[in-house]
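Below are structures written as structure tokens.
What follows draws every value from the coordinates through simple rules; no lab data is involved. All figures in this text were calculated on a predicted structure; none of them were measured in a lab. Cβ atoms are built from the backbone, for glycine too; each structure is taken alone.
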Structure P
Amino acid sequence: MLPKILPNILDIETLQALYRDGSLTPLQVVDAVLDRIAASSDGAVWISRVADEALRAAARELMAGGGPRESQPLWGVPFAVKDNIDCAGLDTTAACPAYAYHPERDAPVVARLRAAGALLVGKTNLDQFATGLNGTRSPYGAPRCVFDPRYISGGSSSGSAVAVASGLVAFALGTDTAGSGRVPAAFNNLVGIKPTRGLLPASGVVPACRSLDCVSVLATTVGDADRVRRLAQGFDADDPYSRLGQQRSLPKTGFRFGVLAPAQREFFGDTRAAQLYQQAAERLAALGGEPVAFDFSPFSEAAALLYSGPWVAERLEPLRGFIQDHAEVMDPSVRAIIGGARGIDAAQVFSGLYRLQALRHRVDAEWARLELLLLPTAPTIYTVEQMLADPLALNSRLGYYTNFVNLLDCCAVAVPAGFGDNGLPFGVSLIAPAFTDDALSNLAAALHHAGAGGLGADRGAAIPPPVTPLARPAPADEVVIGVAGGGKAGQGYGFVRLG
């Protein structure tokens, strides 16, 4: 019997509270999850799952050791893993059946979460070889936005996002090279953490761009996603891009955050998204931040390098032999993108590296004035029909505000930012230089809590506050208003408090 106390959308804090007071057991949660999966209307979420009885046996094994314990901070929490990350006992397909292999061990990030007591439910769908931001490039089907099945789920971590937003699991792992964890979070009213490169090891992950790949976390709250990120992170000698670094602080009040000048705001005609971005900026200012107009052009030019520059060749390198023998079974869009790298030579690679280094100098000048950026996660959303009709151009638009983040060595947290009058969610991202993950998550939690819109598919659910409160919001007798420049790039944009 499904316990009535189990929320529609699962979160770690609620599950652990119910476990502690004895109201719920991991076995009951597993049974509820299996019932929900059986009743789900979106059959494209999963590529493979742990067998039902094996999942129940794992829950019983946890319970045999007693109740929740400090040594297993994720005790009894169900989770999912994107199917380009190895999980022992389940094939890794990267959404390409001909590529599938059977790993002998978990990827380190998965092993750490299982050791923490989390219960693996299964492997989720994705844009093939993690090449796409829309969720339609898979032979296993296209997961849909939980609010309207006509619309894309976002990708490439499509199944992971829908599994969390639908209440099938409490959190999921994705990957994020160009926005693949953040975009589906935005389209399904979720939080998506894209950590500093190398903070979470990428051993056991099918490479997309090996030097840029990040394991990401999708959850309903920033607190949940950040907890998982902290448990999964740590140096791994088997990952040549794994690295250690001292976490840097950010001000809890008076922090300067970059906002797009009016002339640099691109929403591809989506006026609802433009309005919601403006409202998110006002909320962050009311939390004690100082909005500063900044020049987005060097960030945008860096973003363009990811697919129009030599980094496409990095996608080809690990798949060169596979494409030579199996090109006909690949998704046409994925084949066109990766296969197109064959014409890139070494001189072009160095040219791209030189161009990126020059852009970093321009970006450094902007960071000298700012602690973080507030950007739309995606400028708009499309229907599945629209995406299939123009797959390359529309997918490119989805990465307009995400593609630069790994190239410029930043971390990011995507958070929900409300709904348009069409009933579809919108998200924004807080972005800061590497190794500000801890502080950025606390700011993101405050911004999420300041808004409204619930958790995942449940728009009525309460959003928890940040662990560490930020600055006092503006008193009731103060009015925060936006002041925009005349519409030319570089003109002022800010907020004024009237008391």
Structure Q
Amino acid sequence: MTAPAMRVRASRRFGDCVALADAALEVAAGTVHALCGENGAGKSTLMRVVYGLERADRGELELGERIDLARHGVAQAQARGVGMVHQHGMLVPTLTLADNAALGHEPVRGGRYDRAAAARALVAAAARLGQRLDPDALAGDLTVGEQQRAELAMVAARATRLLILDEPTALLAPREVDALFAMVRAFADGGGAVVLVTHKLDEVMAVADEVTVLRAGRTVASWSAEVTAAEIARAMIGGEPPPPATRAPTPAADAAIALAIEGVAAPGPRGGGAVDVTLRVAAGEVVGVAGVEGNGQRELALAVAGLAPVARGAVAVGGVDVTRATVAARRALGLAHVPEDRHLHGLVQGASVADNVALGRLAEVGRGPLIDRAAVATLTTQLLAAHDVRPADPAARAGALSGGNQQKLVVARELDRPGLRAVLAVHPTRGVDLAASARIHARLRDVAAAGAAVLLIAADLDELLALCHRVVVMHRGALAGELAGAALAAPDARARLGAWMVGATP
């Protein structure tokens, strides 16, 4: 019997939290193996153990030979042919692709860095995966998809045994996903083993040869033959998967405009940004904004939220001009904001869950210059229970929650506010598991049904198609196309939106 490319069994605790409980995974050479599970199931922790970023409390690892986990680290993993591509790119934007590829592994000739050799090695690595790369291109000038493919080629050049991909498609358009998976397939067909950490079951069905599911730190299921998405979902959740998302009722034709963006220009830190964007969202309407990362969506969202200045144009909430208004003034008018970066704009990591709730709901829990701690405790307990935030402990430190539970906390605080007129939700379910996504989708639908305008910015076209009454696409800072009503249910809707996302004609 052929030995597997990788076999691991590990346990890991973080204080009282059990991240891995004898979790096991075996990956065969020449295969793409999907590792699935809900947030906090232990997927990333297990892969970090394999790659040497995390030290297991106990366990065993085989990479062609038995590995001493007590002495295992990144350098040892790389020396044994293991590479890892992270969800958020690790390229240095001001360096060329060749220089990025050489970092830490610089070829030397005559005592000097041999850049030509680095460029040749990168071009050859990409060619083996069916791709063409310009080694002289600056990483920061490329699209997110191009950066992701370049990084995959760089890692694959040295990952002769095992390639780990952690949620690699979170920021990509459909065409870019297809290109990335073509590279993944080429790596496996060349004899390498791939672990794809993902929660997107359509991707599992499209590219994976084998599937393993973790739940609560344990391996609960593994398939090496055909399996359905429903079976995987049941194993992930431990029961029946949640029903698919549905749209809120269609708003009346004469519904008032609750959120208006008129000719807004909001530049980015290195140029680009939003350019002359006009978009109106009626009360009760859900409008989606699709686009590949870096096409002005972030700058538009920050301008609407009041976190970045508007260079030109105007923003209004409930008919009131808020273009120069503070964040607090916008919130007082009924604007809720689920930010793209919950760490930067959503939570204070070192503060308690209760304090984070209070910071966003001062109008309800403030008593003059003081905070009513009893009111905070009551409100926090209610929100944690209603949105299944775990642990349901108001005193827990927000930074100690898993990413999915942090997101549920932000959504709970923002979308359960009284007097909502408009909601700006930016990638509200990114990196969130099936059950949590279903809860967030249901809450967005409910606030729209109650009369709030919802502007939903997301890269996941399935999410937008399921929830939105209209979907617009941003490309190079401007609106490139729009689908509404019946056109969103048409068989070619995904393809048309995906084409606009990469600047092509549908």
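Quick look at the numbers
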| item | result |
| --- | --- |
| Winner on mean count of other Cβ atoms within 10 Å over residues 130-137 once structures P, Q are ranked, highest first | P |
| Identity of the structure behind 0.70 (criterion: FRET efficiency 1/(1 + (r/R0)^6) of positions 226 and 418 (r between Cβ atoms, R0 = 25 Å, to 0.05), calculated), options P, Q | P |
| Mean projected area of the Cα convex hull in nm² derived as 25.3 - corresponding label from P, Q | Q |
| Which of P, Q yields 1.9 [distance in nm of label points 7 Å out along Cα→Cβ at positions 370 and 434, calculated] | P |
